[in-house]
Structure I
Amino acid sequence: MRLPYYHVDAFTGKLFSGNPAGVCSLEQWLPDEVLQRIAAENNLSETAFFKRQPDFFELRWFTPTVEVDLCGHATLAPAHVLFAELGHVDNTVRFQTRSGLLTATRRNGMIELDFPARQALACTAPETLVRGLGRKPHEVLKSRDYLAVFESQAEVAALAPDMDLLTQLDCLGIIVTAPGEDSDFVSRFFAPRAGVPEDPVTGSSHCSLIPFWAGRLGKSELFARQISRRGGEIFCRHLGDRVGIGGRAIVYSRGEIEISECD
């Protein structure tokens with residue numbers, strides 16, 4: 001069995017930046033164990049698998065170690081493949097996922113993802129979080145992930161977290177954020193429990209970041225940077241109980257995955 005496969009850099013218009021995602025188109029679903037082994041073999045932060053249905057596409061996301069319930073860059077990447085490589089003619093792609101129906105729409109030369117907003121609520125900073133980050137945040141909130149707010153971009157850039165400590169926290173990941181120097185805000189994202197010590201660019205974290213910064217800055221359209229080593233750009237819109245997460249993508253490689261009977 002040979003499966004079409006694409007390696008896509010998401011939330012960037014330049015190769016070797018943004019967040020790389022594997023994208024695999026399926027005629028039928030393979031066993032979960034096989035999907036997980038493919039994702040582990042790819043060793044990217046996420047591999048996206050999609051299967052066509054009459055009116056939408058089923059979409060699933062796997063890190064090298066687990067299946068996740070929401071992923072931004074690995075939704076942007078298959079949308080880009082469908083638009084740019086596979087001839088999808090409509091301006092919108094509909095994906096049925098573990099987080100419900102998600103859409104990806106061509107808008108202003110980019111692809112905008114329509115995702116659920118996740119309002120982060122103020123909480124007491126766990127000692128493990130502070131020790132794991134190596135610096136005390138100005139404030140801490142929590143939704144699916146911990147959201148640690150710092151006062152400057154330089155503080156966020158300087159963090160060198162202890163991943164063993166962060167793994168002990170009761171969350172998927174840890175978002176760190178601050179006002180940006182040439183953007184509305186910056187962030188980084190750590191998810192060692194999911195096998196991703198630092199994610200290069202994280203769409204799903206912006207489900208919490210966008211409502212937070214929209215409220216803080218009093219604006220509904222924002223420009224964000226994720227200041228990982230690779231870096232990425234996110235064009236954000238606050239839409240009430242939804243968020244618009246916009247970005248560009250570029251294909252790095254096209255090929256096939258071969259699965260034999262013994263796999």
Structure II
Amino acid sequence: MNILDAYVTLPPEPQHALDLFQNEWSSAMPSHSGLKSLPGAAGLFEDPRIIWADDRLGFAGRTVLELGPLEGGHSYMMQNLGATAITAIEANSRAFLKCLIVKELFKLEKVSFLLGDFNAYLMNNPPRFDICVASGVLYHCTDPVNTLNAIARISDRVFLWTHYYDEPIIRSNPVLGPFFDKPESITIYGQRFVSASKRYKKALDWQGFCGGTAEHARWLSRDAIIHTLATAGMAHIDIAFDDPTHPNGPALAISGRRHA
């Protein structure tokens with residue numbers, strides 16, 4: 001490529017920045033913006049799950065640790081819902097750069113995007129936050145029990161949206177089933193649960209890949225996730241968006257609070 005191909009010779013406009021990652025976007029931009037992020041199928045800038053989390057936990061006036069912001073859609077929503085400061089940690093360098101574009105386009109002055117592994121951050125004695133948001137990330141972790149315990153240590157409020165492992169559903173799905181290893185039994189706080197490793201395989205070939213930092217991740221069962229959070233101190237748990245038929249695997253949203 002000639003270096004001059006990297007220059008934009010048209011008058012400045014926001015769309016040019018989004019086009020730097022054309023065909024790598026997972027999120028659709030806010031409908032009022034008129035901006036196009038291709039293929040951008042996920043409505044993460046107008047996400048009812050975040051509205052539900054706000055109703056349960058209340059972002060206004062609170063500090064937030066966001067694990068895996070992807071492209072900043074939920075960060076954008078939480079700022080608009082009144083969060084005072086949002087620290088958002090993204091390990092995917094290309095997704096991080098997309099977050100910086102979104103930060104500039106939508107003036108996310110309350111959001112600090114950091115490039116790095118949020119699990120490494122959680123294990124390094126981080127400060128406490130009012131709320132921890134972990135949407136779309138737990139099922140990309142290789143040690144999700146450890147991640148859940150770390151989340152419970154740094155905040156009294158947590159919002160999760162995650163896929164979970166349900167052996168009959170996943171094994172009967174000809175698309176999902178081949179990605180999973182044989183299920184294993186694990187013990188969490190004295191109780192036994194089933195979990196399984198998922199391999200990313202060909203998904204790693206896409207530049208827009210938005211999974212974890214390893215070639216595989218571990219999925220916990222629905223009961224294992226709830227049990228881990230509750231035993232780690234989240235005594236008040238609400239569940240919504242519980243969808244065993246989700247096309248990418250069974251999924252649910254959880255809000256957890258240590259105190260009423």
Structure III
Amino acid sequence: MRPGLQIPCYQVDAFTRTRFAGNPAAVCLLDRWLPDPLLQLIAAENALPETAFLVPQGDDYNLRWFTPEVEVDLCGHATLAAAFVLLTRVHPQRRDVQFISHAGLLRVSRDRDELTLDFPARPAVPAEPPPGLLAALGCAQPREVLRARDWLVVLADAAAVRALQPDFPALLALPDVLAVCVTAPGDDGVDFVSRYFTPAQGIPEDPVTGSAHCTLTPYWVHRLGRNELQARQLSRRSGELRCTLAGERVFIAGHAVLTRTGHLLLDEL
């Protein structure tokens with residue numbers, strides 16, 4: 001049987017200048033929404049941390065994000081990847097694009113090869129960690145524990161963040177723990193570092209998490225007293241982000257690299 005639909009699909013490494021680093025995302029360009037179960041199957045087939053699905057609406061684009069397991073309410077690296085595809089492949093004459101999403105209107109602008117996300121700030125507040133959280137992370141004595149959408153655990157230094165070896169089955173078993181971000185003051189030329197764990201979304205450790213910096217940026221801006229900060233996520237792939245707080249918005253800048261182009265083949269619906 002010949003496929004009835006051929007959907008342009010790209011793979012992009014986000015928050016890096018180097019292929020096979022940063023956080024990989026698939027970007028699928030649709031002309032209309034497919035059924036949600038099919039979108040989830042496509043994301044599972046892609047087997048990447050996120051798949052971004054785009055549908056045009058005038059000059060803007062509707063945007064949704066799926067991990068291999070669930071749809072999420074906000075994703076930074078897949079938004080960066082989607083904007084990279086649109087602004088370098090589909091509309092290379094444009095310098096910005098606006099997305100309509102579950103998180104509201106999200107704008108991404110391009111200055112040469114750097115892309116900047118305009119995202120909502122999600123400040124965290126001090127909170128008592130749920131039983132078992134710190135044990136599952138393997139950090140018995142954090143400096144602080146806070147919560148926004150995700151739990152935020154602050155450690156003493158970057159070495160402690162690097163050394164973490166979480167018990168992912170234990171994290172997955174915890175109720176009311178969607179994701180945990182662990183952070184500390186930076187070293188090697190960056191202001192702060194982090195790692196991000198979300199087994200509940202099918203991603204034990206996310207390589208580079210733009211949405212986490214909606215919470216990390218307000219925290220570190222207020223702690224360090226400077227409004228523009230350089231960040232590094234310490235996953236095995238690693239990634240670099242430049243973060244700025246502007247009132248209730250966070251500007252998260254980074255680079256992206258195209259690694260694959262092609263078409264997703266589907267039977268006619």
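Every number here is computed from the coordinates shown, using simple stated rules; none is lab data. A quick note: this is a predicted structure, and the numbers were derived from the prediction, not measured. Cβ atoms are built from the backbone, for glycine too; each structure is taken alone.
Match the computed value 41, 27, 22 of Cα extents along the principal axes in Å, for residues 109-180 alone to one of the structures I, II, III, and report its label. Corresponding structure: I.
Figure out for me which of the structures I, II, III the number 1.6 belongs to, where distance in nm of label points 7 Å out along Cα→Cβ at positions 21 and 133 was derived from the coordinates. Answer for the origin of the read-out: II.
A value of 13.8 for mean count of other Cβ atoms within 10 Å over residues 117-124, calculated from one of I, II, III, originates in structure I.
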